[in-house]
Structure I
Amino acid sequence: MSSVTSEHSGIVQGSPDFRDAGLVFPSDFTFGSATASYQVEGAAAEDGRLPSIWDTFSHTPGRVWNGDTGDVACDHYHRWESDLDLMQSLGLHAYRFSIAWPRIVPTGRLSDGVNQAGIDFYSRLVDGLLERGIRPVATLYHWDLPQTLEDAGGWPVRTTVDAFADYAGVVGAALGDRIHTWTTLNEPWCSAYLGYGQGGHAPGRHEPAAALAAVHHLNLAHGKALQALRATSTGSPEYSVTLNFHVLRGEGDGAAEAMRRIDALANRAFTSPMLRGVYDEDLLADTSSVTDWSFVHDGDLATINQPIDVLGVNYYSTATVRLWDGVSPKQMNDGHKAAAGGTAWPGSDRVVEFVQQPGPYTDMGWNIAPEGLLDLLRSLSAQFPHQPLMITENGAAFADEVAPDGSVRDPLRVDYLRRHLTAAHRAIEEGVDLRGYFVWSLLDNFEWGYGYAKRFGIVRVDFDTLERMPKASAHWFRRLAQTGVLPA
């Protein structure tokens, strides 16, 4: 997306608090919820699954809060049937889940064999969704790279791209007759920059040049996976990718330049090759001191630039940036749990700083800014006017209030969802081709470097007993999904 070029903006005029109840969504608008394999499945060493980079990372002391791991997570692998019943009771139209690559191709290399038990699990899951009238939206990659492939270099090396395309072909042949929507990647920004540059995510490396190579190879993997899925899927699925967009605000002199640099790294490093077939010249210039981009081969951009049916949009908060003066202590509070010694902003880490934004905040420390979602949807619609959009993640971590009767109150989450869905409705009124909204997340789960300390779910999980309890937000979302009318 193009950077928002004004100073930090306020609420959009005409909707002073973004809490408009009674709004009616289009009859074909999709309401769903989302999870990710490592965050919910558990069964980390069962039925042929081998370790992913997140297994290794979470078992490394000091990497994850409190030493938490995804070994058990929400035990969705064993509780999937009751979880699907729960989804049905909530009136969900669709369920966005991810497939664990090391459960399908355990080493990541097709020559080492395909794990039929993994295919069977996802086949049962997809059939169970369809039996309950819930559309399956399957993400191929939500960060669980097979550890064997990381040992061979991971996303910074080109062989990982071919391994991913092979894996895509396997799941396309196995499930492509029943999947409603295929999503190639979830948030490749996190995979590349947090995994290989900043180090706060698996595999925890601090290598700026490797992070940029990972950006390109993830883009290329997206294109090759789409080709493989189209060649093997026998149904009529839609095809997509999900990106987490940085909605930028500027501060001080040089605000436009600070926003341009971060927009290039965070947003256009993915949208330009995927949707336009180019890497923008300013991105290449900004990062020329880090890499020469020789990992881009002839024909790569044409491969990346595959048509998609829908662009997945993940949005949580805005970010405010300014040019660093080179003297005062530099702020890099970009909203992500950082590892010492790394950067998520190769080529701009000594130029731009992130500024603490005004609250209120979620438990993640992220500012609550529904107007940022509206700005983002407007911007994407203007840049790519013929590209349908889907909000594939939006939600908030807050502490729950568990009443004596066991009911769970989460009024701050209800308010957050209402305000952001009001913004989404405003975008539709303005002509944005927005097809649906997936709340993050269905369940409280393993929140990456924060372990089980942050609760995003509309369903509470007791991590001692693994009991599920729908929160007030789940009941609120049920009314929305069943009626298409924004509840009070």
Structure II
Amino acid sequence: MSASSPSPLDFFARLNWIDGRPLLDTMEPYRREFMTRALYTLRDDGTPLYNLVLSGRAKKNNKTTDLVLASFYRLLIWDSPQGNDVNILANDEDQAGDDLKLAKKLVDANPGTLGREVNVLTKGIRRRDNRGDIRILPARDALGAHGKTASLNAYDEIHGYRNWDIFEALAPDPTRADALQWITSYDTIYSSPGVPLYDLKALGKDGGDPRMLFSWYSGDLCTDPALAELPQEQRANPSMDSWPEGPAYLEQQKRRLPTHKYRRLHLNLPGAPNGALLDGDMVMRAIVPTLRAIPPERGEKYRAFVDMSGGSSDDATLAIGHKDARGRLILDLLVSQDGPTPFNPQKAVEKFARHMKVYGIRKAIGDNYAGETFKYAFEAQQIVLKSSEMSRTEIYEAFEPRLNAGDVELLDVPKLQEQLLTLVVRGAQIDHQPGDHDDFSNAAAGVLTLDFDKADDDGWPVKAPPNHTGKISDPLAMFR
């Protein structure tokens, strides 16, 4: 590694774009500045400042182009005594094929520069002096690559990653001061803690890692001060002015795509999978930002729904809600058992019973999990548990029109958001995807589809919780 290595812009000035134009003429100022910061911000000893780059933009904003250009720079220009190998990890086979095609087209467009230095392989690019390869492969094919050292590990589109396995397999070599991880993607469909893109965005927003470059352009977050105050389409699409159709392209896509796909692809906002049941926009509008719980108020009629679990793999969840004076359905509380799975379900019953009593509730509706088992457990806590008359699919079918009508107010609970956005329709059934869960969404939808207008003698309380005279000053105190 050496500070004497030519800068990225010096290198790019020698290249043509695939249509024959000088490459720098195709690069907007924001991209030139980004590439220089990411690849050529150096510390006093000449080593790169950044060892992690997270770049998020909407579709058609040159994310992959910049990743491939960075790969060629690290392969050919950056002087590294430990070699110049580069791994490009694509989201799937199709993405890997597209990345390889772009790399090959760049070689073809630059026969006197790139073509003179590299050989094109079946799944990558190799320096003619054998001092480095660009290996392009689907991410799953990298799981066995433990211990391989590389100058650059570049991840193209991680929006579908559910865990950190790929990153663990390709952890950067700690003996290399110039090792760089480069991640580019539009936003994830799994927007909850533990999902790599969610966690990495949180790290970037926090700003506490001086060796991370966080560059994010989306409808609700823009790290570029020059665009931060513009409308959301412009914030998410910094390359819009270079499109032949300009803003008309987005209007076309808005008409043609489902809302959840448009949000994720073109506004770089959390989206939803194919076959998603719920409109992502309506889910996000229903969530009250930062609202975690609403304490009980005198005179309100609260109801409860529980989704129980045996404790081995699924969460047990309790949802409490009420209907306000305007007829809106309000989710007041959504909690699970203490701690992760596995857990003791009896402890969950005791916890849920305590919460219900705070809201003056002595009767709850639940799914039919484990037959009569939990009915007796709740009975021991002076709570009557009745089985839901609706199936899970019927609950979601009743919930959707209320959500779409704007009659629902939801708490800001990450697992609830993720599960609502990832519910899918399978034939005649509504369910979560394989490996996913819907404990939080089932409980929330369950309580908000109950009949809040039933007569009082049906067993639903209308009195204020015992010894309660108004709002609790610390709404979360009862839940700690």
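Values quoted throughout were computed directly from the atomic coordinates according to the rules given, and no laboratory measurement underlies them. Note that the coordinates shown come from a computational prediction; the quantities given were computed from them, not determined experimentally. Cβ atoms are built from the backbone, for glycine too; each structure is taken alone.
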Consider the structures I, II: one of them gives 86, 47, 45 for Cα extents along the principal axes in Å as calculated from the coordinates. Say which.
II
Supply the structure label, taken from I, II, corresponding to distance in nm of label points 7 Å out along Cα→Cβ at positions 326 and 350 with the calculated value 4.1.
II
Looking at structures I, II, which one was Rg and Dmax of the Cα atoms in Å, for residues 254-333 alone calculated from, given that it came out as 15.3, 47?
I
Comparing mean count of other Cβ atoms within 10 Å over residues 54-61 across I, II, which is largest?
II
Suppose you compute relative contact order in percent (Cα under 8 Å, 6 or more apart) for every structure in I, II: which one lands on 20?
I
Distance in nm of label points 7 Å out along Cα→Cβ at positions 214 and 342 - structure with the largest value, from I, II
II
Structures I, II compared on Cα Rg over 2.2 N^0.38 Å, for residues 22-189 alone: the greatest is I
Assuming 1.7 is distance in nm of label points 7 Å out along Cα→Cβ at positions 86 and 166 as calculated from a single structure, say which of I, II it is.
II
